[in-house]
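Below are structures written as structure tokens.
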Structure 1
Amino acid sequence: MATRTATRSEQAGGVLYTWTGILNGDDGNYIEATEYGDRTFQIIGTFGVGGSVTMQGSNDGTNAFTLTDPQGNAVTKTAAAGETLMETPRYIRPLCTAGDGSTSLTVMVWARRSVR
């Protein structure tokens, strides 16, 4: 299990965080995007057999909980997908909870600045 570090790319209207090379059992480092009210997650890549990614949040950077979508469902994906994250904890990260030797994923979070 490895912790993958996100890259941060400032863009018009917000910032894009990207974790690459996420394998079975890996997580991403926590990112802090509290100044952004809207956050949308996307996952792409090879899931392999049984591959699954869960988006997690934490307010202390230690104790994680599963984030949910607008319908109240856990944000856990087993295929390429995108989803709005409802909660706005201090920290967020991806966690690859299953897969096989071919699992290799990229997870992105677009954090949009609130319009004032």
Structure 2
Amino acid sequence: MKIGEFSKTTGLSIYTIHYYEKIGLIKKNSKDKSGHREYSQYDIEWVQFIACLKATGMTLAQILHFIALREKGDSTIHERLSIMMEQRKRLVEKVSVLNDHLGHINYKIKKFNKLLK
């Protein structure tokens, strides 16, 4: 698929796609006869993974480090697992805090609803 369709499918702007290619988050793909880059289902899934990592709070620098390890192959599996486990730990802590906040909000909603009755 061409960059416009890839942009629509992934939700990334064309500018962001070019930026991600420039810094190495997305590999520059082969070009068709007219010089336009072609993107595949794999590229869509890769961008979804990057979006997932970003949504969990990983920085682009951390994601680039993870990608560099991935490119080195299976010898880096332990380090990549460690990175994912640490990110999971941070995310679990964040979810716990959010659940606590949700509990406070739910308490206030119940209290206000009682006052309205």
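Coordinate-derived values only; no laboratory data. Everything quoted here is computed from the prediction, not taken from an experiment. Cβ atoms are built from the backbone, for glycine too; each structure is taken alone.
Summary of computed values
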read-out: Which of 1, 2 leads on FRET efficiency 1/(1 + (r/R0)^6) of positions 46 and 102 (r between Cβ atoms, R0 = 30 Å, to 0.05), largest value; value: 1
read-out: If distance in nm of label points 7 Å out along Cα→Cβ at positions 14 and 38 is computed and equals 0.6, the structure in 1, 2; value: 1
read-out: For mean projected area of the Cα convex hull in nm² computed as 6.9, the structure of 1, 2 it came from; value: 1
read-out: helix-only ellipticity at 222 nm (-39500 (n - 2.57) for each DSSP H run of 4 or more, over all residues; to 500) from the coordinates reads -24500; which among 1, 2; value: 2
read-out: For 0.8 (distance in nm of label points 7 Å out along Cα→Cβ at positions 62 and 86, calculated) the corresponding structure among 1, 2; value: 2
read-out: Among 1, 2, structure where relative contact order in percent (Cα under 8 Å, 6 or more apart) as derived comes to 40; value: 1
read-out: With mean count of other Cβ atoms within 10 Å over residues 54-61 derived as 17.1, matching label from 1, 2; value: 1
